[in-house]
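FYI, it's all coordinate maths here, none of it is from the lab. It should be emphasised that the depicted structure is a prediction, and the values quoted were computed from it without experimental measurement. Cβ atoms are built from the backbone, for glycine too; each structure is taken alone.
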Structure P
């Protein structure tokens, strides 16, 4: 059994959009069979210096599966994860393979998106007459 706190935060230009986005993500988490949400603590939405709003929740989550645990991390990208309790886990080859491939997929997608942004940035610089640096 893994027991952890997931701190999730979402920023938006509208207070209601920030809160609603986070509420929808929590509802999706609550619908997952592999996990149990045993506690939730909503912080008051804060307006940041740049005018955006920050909605934040601290969730207590339990799961018996390391695969489900990492799927939640990869799929919901919490701001922070605090492990509170973890039994000694035996990880089967299939679970380890799945977690490894999911991790690689997320990293590759991030790298691909980053590369595409760099290319677009260079193209914009060329079009605007700026140097390539």
Structure Q
């Protein structure tokens, strides 16, 4: 695999991203937590096949916020499903989904998306997040 390195997987996988998100949430910095989630998205979309699957394989520790935990699971499921990569079991754990749907907001002024603007994997886990939030710029 061109560009493969063990360090790459340990620094860019979902477990490390969740660690960063937890740190930023504890510091009351949701903007940086969102940047860490977007970086995970970019890491997943930059890779294909087996490498993408490896980035989502390790179950992350909890962030301390159920919405963010569900969002991480949804993001990994969404990006792996795009390439028909089998999902790791942790992304479908019921404790990584919300019973009542919640709008994924970093800023209280963020508008709620319409259902058609939310990726299925997010909606299935009760996280109403705009698909456009994860579009690479």
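Of the structures P, Q, report the one carrying the highest value of distance in nm of label points 7 Å out along Cα→Cβ at positions 97 and 121.
Sorting by distance in nm of label points 7 Å out along Cα→Cβ at positions 97 and 121 in descending order puts P first.
Can you spot which of P, Q the value 14.9 was calculated from, given it is Kirkwood radius over Cα pairs in Å?
It traces back to Q.
Could you figure out which one of P, Q the value 17.8 for mean count of other Cβ atoms within 10 Å over residues 41-48 was computed from?
Structure of origin is Q.
Just checking, which of P, Q has the largest value of relative contact order in percent (Cα under 8 Å, 6 or more apart)?
Of structures P, Q, the maximum of relative contact order in percent (Cα under 8 Å, 6 or more apart) occurs in P.
Could you figure out which one of P, Q the value 0.90 for FRET efficiency 1/(1 + (r/R0)^6) of positions 33 and 49 (r between Cβ atoms, R0 = 41 Å, to 0.05) was computed from? Write down the numbers at each step before the final one.
Working: P: 0.50; Q: 0.90.
Only structure Q yields this read-out.
For which of the structures P, Q does the calculation of distance in nm of label points 7 Å out along Cα→Cβ at positions 17 and 89 return 3.6?
Only structure P yields this read-out.
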